[in-house]
Structure I
Amino acid sequence: MPVTIDYFLTCVSPWTYLGHDAAREIAARHEATLAVRPVNLGEMFKVSGQVGLADRPAVRQRYRLIELQRYAEMRGKKLNLRPKHFPTNPALADHTICAILADGGDPMDYMGRVFASVWAEEKNIAEEDTLSPLLAEAGFDPKVVIERAKSPEIAAIRTRNTEDAIACDATGVPSFVLNGEPYWGQDRLDMLDRALSTGRGPFTSDV
């Protein structure tokens, strides 16, 4: 039976960048489908009790920098710890992914390019001039995708994704949801891999 894993993300997240290729590899190995679902992380934070980076205690901010270096080294990813264009508004980039999906395209390679633009290449993904060449490199018509990304219909998709993420307790990004069980963070990919390997039923909080 085909397996689908909801993949909740936002383009500006370093953890999404670090886990993207690993998530693709796991899904491919298990012949599972990653259902890509960009979200509004700020709206998720309102429910989860999390706060933005600047509002976190200094000790958590310092530890985050250590963890980023650990996972960048482990995943073999170039990473600027303090990129020039972070934070930045990910809405347009997220919406281009929604637009590609709405028209039946596969955004996975494009997504990897967008993530790397922030965290390895010092580019601002809030700007059309950044996204246009990335779209072209991935085989899409930039003008068509960006115009579609600005439509209310596409914005509504990200809103629905956000509502669905909140409903299944996916409290941050990236989150992967398999059979209703959320796995929050790219550091939970080994647990997702194990669940796929064993075929066990989902764990729930309703115990």
Structure II
Amino acid sequence: MFDPVELQKLVDESLERYPTSTAGVVHHIVTKLREQHGSALISEDPFPHAAQNSTEISPISAYPSQWVFNNAGGAMGSMYIIHASITEYLIIFGTALGTEGHTGRHTADDYFFILEGEQWAYPAHSLALERYPQGSMHHLRRGNVKQYKMHRGCFALELAQGWIPPMLPFGLADTMFSTLDFPTFANTVWLTAQKMVGCLLAGKI
């Protein structure tokens, strides 16, 4: 359903419109996607009041229960699920504090559009880091793996395209067996299942 090239254009447009507000950028992205694909496939805007003032936007989400912590591959951040189906997911993922970890080796291509801050990465055979600043896109091809680091105040729009179910254990195992944060585990499973089933009922796999 999503075209990485078109998402890059949307990210660029959003950053130009809200150069000092990540909440505004997220608001613009979700609003435009809901207009294009409909409310059955795209979640509600987490920052519905962001358009009222582009220079002073509260970072507090109108839907705090929709945001969940995510521990995966040793990295920790928070995420907001915009879309989740069997073949694609689109989320906002990031951290106010900074984190680093293992990307995982997945059955889907992963596109990471940096909305704020900077991400670093490198594959095992490299002696040089890769830098992904605000506005850039980091493409992790399916089957590949890297170490990555998100610096303090780094948030991104993440698109995964491929076979999504095998990715779910990677996204849930640390919470289940390490942090033991069972309310977050339950909320993540509920939100993901709710959106995947909603997509299936709308005829989207």
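A few remarks follow.
- Which of I, II yields 18.6 [mean count of other Cβ atoms within 10 Å over residues 92-99, calculated]: II
- Look at relative contact order in percent (Cα under 8 Å, 6 or more apart) for each of I, II: the largest one is in I.
- Among I, II, structure where helix-only ellipticity at 222 nm (-39500 (n - 2.57) for each DSSP H run of 4 or more, over all residues; to 500) as derived comes to -16500: I
Every number here is computed from the coordinates shown, using simple stated rules; none is lab data. This is a predicted model, so every value here is computed, not measured. Cβ atoms are built from the backbone, for glycine too; each structure is taken alone.
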